[in-house]
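S.K.: Listed after this line are the structures, all set down as C-alpha cells.
Just so you know, all these numbers are worked out from the coordinates, no wet-lab data involved. Just so it is clear, the structure is predicted and the values come from calculations on it, not from any experiment. Cβ atoms are built from the backbone, for glycine too; each structure is taken alone.
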Structure I
Amino acid sequence: MADNLTKKQAEERIKKLREEINYDRYAYHVLDKSIIPDAALDSLKHELYKLEQQFPDLITPDSPTQRVGGQPLPEFKKVQHGIPMLSIEDVFSFEELKDWQQRIAKMVPHTKLDYHAEIKMDGLAVSIIYEDGVLIKGSTRGDGVIGEDITQNLKTIDAIPLHLHVPTDKEIKEFLEKYGEGIEKEKFIRKIKSLEGTIEVRGEAFMDKKVFDKLNKEQEKRDEKIFANPRNAAAGSIRQLDPKITASRKLDFFAYDLIADFGQATHLQAHKIMRLLGVKDNPLNRYARDLDEIEQFHAYVFKERERLHYWTDGVVGVINNVKLFNKLGVIGKTPRGIIAYKFPAEEATTVVLNVRFNVGRTGVLTPVADLKPVPIGGTTVSHATLHNTDEIGRLGVKIGDTVIIEKAGDVIPKVIKVLPKLRTGKEKEIHVPKVCPVCTGGVIRKPGEVGIYCANTKCFAIDKEKMIHFVSRSGMDIEGLGDKIVEQLMNEGLVSDPADLYELEAGDLEPLERFGEKSAQNIIEAIRKSKKAQLAKLIFALGIRHVGEETAIDLANHFTSIDKIKSASVEDLVKVADIGEVVAQSIYEYFRNKKELKSLDRLLSYITIEKVKKMKQTLAGKIFVLTGALETMTREQAKDKIRGLGGDVSSSVSKNTSYVVEGAEPGSKYDKARKLGVKIITEKEFLNMLK
C-alpha cells in the first residue's frame, strides 16, 4: 500500500494513523477502554512505521513510532527545574494528621479546609515538559532543584502522551458541567483548545507488580541482579542510558500535579484537566471534605494495598483550594499545604536460618540473624540485628525459630518476638563464639558490659571498621571512600592504617577494578583536601572507644590541642564537661597504647589541625535540638555554628532543652517538645540567633 502513495497521500495517511493510534492510547490509559484489539493496534503502528521509513522527512518527535529511538547516551545531562520539586512532610497517625491541620488553621483562621486525597505511589518522581502540546523534555526529581534529563526514556512509557490530547467540545462541556465551579472559564477554554506555551506535568513512574515479578524471573535466568522491590526496579529502569532497555521494562505512569494556568481553582480540577489532556492519573484518587474522609481513604487503601497492581506506602492529602495552597507557602523544602499519611511500620514472620557475629571497629561482636527472605515495608529482608548476647537471652531465640521482625523506615530490621508454639524440636541453641569469626583470635567479655570483644588488636575486621569510621562524614569526611572501596584498598595491601591513605597516588588506584583515571584522581584530591582538619573531627575519626561527636567537641574545646589531650591524666579528663570516669579511662588508655600512638604520630605528619576562630559565646548555656531538614544549611553545619557560639546540641528533647529548631518534615522530637512545653523556633528565627 505504501509503495503506491504519493508524498501528499502519505502525509494524510500518516496524520490519520497517528490520530487513531494516539486516541487508542488515550482511551486505554485514561478512559480505561480498549477500542481495538492489541493485534490491530500493532498493525496500525507497523503501517505507520513503514510509511515513515519511506518518507523520513515526515517523521516528527511526537510520532508514536518515536517512543524507542536513538543511540544509547554516554551520560545524563543535568536539568534545572523551573519550580523546585519539593518533598512532603510525613505523619504516621491520625493525631499527627490533625496536628498538621491545626498548624494550617492557625495561619488561615476561619477558613474552610477541604482536600484532595491521593494514593502515595512508591515509584520515581519525574517532571514532563510540553511546549505547545508536544513533549520536549523529561527529567528526574534529583535533589529537587537539579535533576537528570531522561527525555528519551520517558518517551518509551506508553502511558505518557507524546502530544497532549485536545478535547472535543463535548468533553469540555461535560467537564465544565461537572467540575467547573470556580474555574475561569474563558481562560480554561482558550488554553485547553490551543495548548499554547509551556505545560508541565509531574508524576510517578512505576512498575506494575506483575511486570516486576516477570522481570525478576528473567534476571534470575540470566544470573543477573534481582531487584528488591518495584521502586528500585523502576528507578533502575528509568535511569538506563539505553532507552531500549527502559522500553523493555514496560513502566507505567500516574500524574499528580499540573504546573500550568488553566484557570483552575482546585487541585481536583487540575487532576481532571490532566485527564482531559490525555494524561493518566490514579483513578482511586478522590475529593475529601475533611480529615475524617482522608482517614477513611487511608484505611481503605491500607486494607486493599495487596490487591493493587502497584506498590504504595501511604496516602497524600493536598489542600484543595489552589490559592490557599499557594498562600500557605513552603517551610524548609516542604509545602505546608500537603501531607503524606504513611502506613505504619510493618511487621512480618520468618524463620531464623542462622546467627553469625560481625566484628565492629571497637572489636565488639554483634549477633546478626540470617533469615528466610521475607518482603516487608517494600523491601526483601534477609537479615536482622539481635543487638547482643543479653538480647538473645531475653528473646529466648534459637536457630530454626519462627520470629516476628519489624522494620520502620530506614531503621535496620530487628527481631522483636519469638513464636515458641511453632517449634518442631529441631531448633538449635545460639552459642556465643569462643574465638573471633574473622581472625580466630580469642574473645573477651569486659566486666559490667553486655558485649563480647575480639582480643586481637591486629584483627582485619577491626582495622577495616576503624578505617571506614576514619573516612566517614563525621570523621575526616573523605568523599568517595565508601565501605567497599576501603575494603578493596585493604585487601590489595595498599592501606592498613589511616596514615597510609595520605601516601597513595592516583597511579596506585588506576589499575584496580572499578577505577579509572578520573575516579582515581577524584579520590586522591578528596584525601588531600582532608589534610586540613578541625581538632574535633580528628579526635572523632580516631575511633576512641566511647568518644562520639559531642565528646570529641568537648575535648577539643577544653584542651585546644592534640598534645594536651595525649598528656592528660584521668583526673584531667574527668574535669571536661559530660566526661565520666569510664570515658576518661578509655581516652587515657588509648593515648597510652604504643600501636595507637605510632599510628597517630604518622597521621599528624600529614595533617594540619586548623585553628578555629573563637566567636562571641552568645549561645552559652543554651541547648538546641534539631528536627527535620534545614533549607539554608546541613545539620552538621548548624551544629558547628551552635557550638561555635558556645551552645550545646542534643539528640533528644528534655525539660532542659532550650530550643527545638524545626526544619522540613520534623519528626517525633517536634511532638515531644510540644508536650514538654519546650520553645520551638523556625529556621528563620534560628538564623537570627546566629547573627
Structure II
Amino acid sequence: MEWKAQWIRPSFDLGDIAPLFSKSFTAKGRVKEAKLYITALGIYEAELNGKRVGDYVLAPGWTTYNKRLQYQVYDVTEQLKEDNCLLVTVGKGWYRSRLVGWETSEIQQELRKNPAGLLAQLEIGYEDGTSETLITDETWSFGESHVRFSEIYDGETYDASLTVITGEGNQVQSFDGPSHTLILQQGEEILEKERVHGASLFHTPKGEVVIDFGQEVTGYIELEVDAKAGEEVELSHAEVLDKEGNFYTENYRSAKAKYRYICKEGKQTYKPKQTFFGFRYIRIDQFPGGVEAAKLENFTAVVVYSDIKRTGYLSCSNPKLNQLFDNIIWGQKGNFLDIPTDCPQRDERLGWTGDAQVFVKAAALNYDVEKFFTKWLADLAADQGEDGRVGHVIPDVLAGESSAAWADASTICPWEIYLAYGNPQILASQFDSMKKWVGYITAHTKDTHLWTGGQHFGDWLGLDAPSGSYKGSSREDFIASAFYAYSTSLVVKAGKVLEEDVSEYEALYDSIVAAFRKAYPEYYTQTECVLAAHFKLAPDCQAAADQLASMVKECGVQLKTGFVGTPYLLHVLSDYGYGDLAYSLLLRESYPSWLYPITKGATTIWEHWDGIMENGDFWSADMNSYNHYAYGAVADWVYGVAGGIKAMEEFPGYERVVVAPKPDERLDWLKVSLETRHGLIRSEWKKVAGAWRYEIETPVAAYVTIAGKSYEISRGIHTFFSNI
C-alpha cells in the first residue's frame, strides 16, 4: 500500500468529546471500484453517505501501537454517489484511554498524549479507465460529534438531541503521525456476533429496576425507545447481584461502565459506538417517564467478539457438566475481543500472557483461532525486550518484569497453534522470539541451568496459598525452573520442524533437567507433582503422579492447584492410571470444583473457585471477576481424554489423529466433535445394554484405542463396543 494521505487531527482540543471528521466530494464519473483505506489513533467509525462503512466494531483494534498499527480496507463501491460525504468519528479506544487501574507505563502515557488522529485514503476507479485518490489532508474539516464521552472502562455518553453540522466546520491540522508502523489488518475483525434478549425485569430489595439477561456477555446494550428530545437513558452494568439480591458493581473497581444516552424526538434506536462492557445485569438509572416506565423489550444485549469460527462441541448426560461446557464457550467469546483478555468488565481487560498460555489448547479446540493468535503473538514479539524479556500482558502496557508461566506464552502458544493447524509459519514467525525468551532466562538466573531469583506470580490463586497471599504454596523457583525446561524443549521441537540446528538447546535442556532433579528431589504440593510429571522432569513420573493422587485423596478428593497447576492436573492423573480420580474432580459439585460455580448460577468461568462463597458472600471486591476463562482449560481434557481426540506431533493439524476415549460410569453418554483442517472428527460413547458403545468418525487415517485394544482405521465412521 502506497500511502499518500496525511495524518489529520483537530486544530484545538475537544476534551472528552469525540471529534467528527468530514469530507464532501463529487465523483468524476461512473464508479467501477472504490476502496477506503483507513486507521486512527483511537477507535474510528466511518460513515459514507449516511451508511456505516463495514461491520468492524472498535476498529482498528488493539495492537502494540508504538510498533504496529493496523489499517483496514473496505469496498465502498456500492455506497458512492455523485455527491458524497465521508464522516469519521474517532474516540479514545485503547490507544488513548487509561488502560489499567494502577500506574501505567511510560509508553502508554505517551500514547495517551497523542491527538484523535485519522488517516484515510479513498481509491476510486472509474469505468472510463481513469482513477482518483482522495486523502486526509487539511481540506478536511472537523466538529463535535454526538459522542460526548467515550472510554474503554467508563463507558459512553451520546447526545442524539444535538444538531451536528457536517461539511462546514473547523479546519483540521496535518501532523507527522505513525506512518512507519502501519500494517494491513492481521487479526480477525471484531463484530457484533449475537443478540441476547432480556430474561426478566425486576425490582431489587433496594427498589432498583434491573434487567437480567440470563447470560453474562461482552458487548453493549441496544436501546429502542420513544422519547422527547432531551430525555435521558442511563444504565449501569453488573455481573452479579449481592446475597440480598441487590445490584453489585464493587468488583468493577474504578471502571464506571456507564451508558448514558440523551434522546432526540420520537422513536429511536441507539447502541454505543466507542466502548464495550462485560455484564449480565443492567440497572436502569434514568429513563424517559421515569425508571418504572422501562420495559424489557426496550433493551437488547449485543454480543461482540472477534470473528472466530466455532469448531469444537462437547455434550454429555450430566446437565451441570453441559453448563460448564457452555460457560467455557461464553468465557472464550467474552474474552477473545481482538486480544485474549483476562476479563471484559473491570478496570483491566488486558492480554495477560498466563491466561492465554494455559487456555490456548482449549481455545484452538473450541474455535479456529489461528489468525487470532498469529496477530497477538506478533505483538508479543514486537513488545519483547532486546534481552528477551516478555511482559505480563500483551500489548505490554504494564512494562513489568517477566514471570514464569506467564512469559512462557512466547513458546507455548506458537507450539499449540502449530499442533492445532499444522502450519509451520507460526513457528517460523515466532522462532526468534522463542529463542530470545529462553536466552532471557539463561541470562537472568542466580543458579546455572535453573531459574532462580526472579519475581513471579507463582501458582497464582492456588488454594494451598498461605494466609493473606494470592500465590499458592508451590515454590516459585520450582515453577520457574520447570517452565524453563519446558520452554527449552519447545524451542527444540520448533527448531526441528523448521530444520534449524538446535543442538545448543538440546544440550541446554539436558542440563536443565539434571539440575532440576538435583535441586528438587521432593515435591511439596499438588502443583509441584503436576509439573514434575507433566513436563517429564521427575526421575520417576509415575511416582510423582502417585504422590499427586494421594494428595488429592487425602484432602477429600479436592484440587488445591491454581493457575499453573490446574490446566495439567487431570491430564497427569489420567495419564498415570488415575482416570477415575480425574473424573471425580471434574464431576465434583461442592467447593472447590469446576461445577461449584454452576450451583451458584455461573454462566461463564470465574476467576476464583469461590467467587461467591457458600454463604453467599463474595470472595473479595478488588479481584473477583466472573468472566475469567483460565480455568476453562479443563475443556482440553474433555476433548482429549474423555472424548479421546488427540493431535499427533508427527502429523500436526490432525493430518492423522489418535482417538482413545475413556468413558466413566457416572456418565451415560458423551459426545465430542472437532472440525479440523482435514474435516470433522467425532467421538461418541454411551451405555447400551450393559456395554459401552463407541462411534468414531474420522476424515483421515486414525489410531484408535478402545478399552486397551488398539486399531488402525481408515476415514469414515466406525463403531466399537467394550465391557463396562
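S.K.: Quick check on the output: 3.6 is distance in nm of label points 7 Å out along Cα→Cβ at positions 152 and 488, derived from one of I, II. Which one produced it? Write down the numbers at each step before the final one.
M.R.: On the way: I: 2.7; II: 3.6.
Here the read-out was taken from II.
S.K.: Given -11000 as the derived value for helix-only ellipticity at 222 nm (-39500 (n - 2.57) for each DSSP H run of 4 or more, over all residues; to 500), which of the supplied structures I, II does it correspond to? Don't jump to the answer; show the numbers that get you there.
M.R.: Working: I: -11000; II: -7500.
That value comes from structure I.
S.K.: While we're on this one: Given a value of 2.4 for distance in nm of label points 7 Å out along Cα→Cβ at positions 200 and 224, calculated from one of I, II, which structure does it belong to?
M.R.: Label of the originating structure: II.
S.K.: Here's a follow-up. Using semi-axes √(5λ) of the Cα gyration tensor in Å as the calculated read-out, with 45, 30, 26 as its value, let me know the right label among I, II. Mind dumping the intermediate values first?
M.R.: Working: I: 53, 32, 28; II: 45, 30, 26.
For semi-axes √(5λ) of the Cα gyration tensor in Å, the value 45, 30, 26 is produced by structure II.
S.K.: On to the next question. For the read-out distance in nm of label points 7 Å out along Cα→Cβ at positions 40 and 560, a value of 8.8 was computed from one structure; give its label from I, II.
M.R.: Matching structure: I.
S.K.: Can you spot which of I, II the value -0.31, -0.74 was calculated from, given it is log10 I(q)/I(0) by the Debye sum over Cα atoms at q = 0.06, 0.10 Å⁻¹, for residues 112-447 alone? Show your work: numbers first, answer last.
M.R.: Values: I: -0.31, -0.74; II: -0.28, -0.77.
The value was obtained from structure I.
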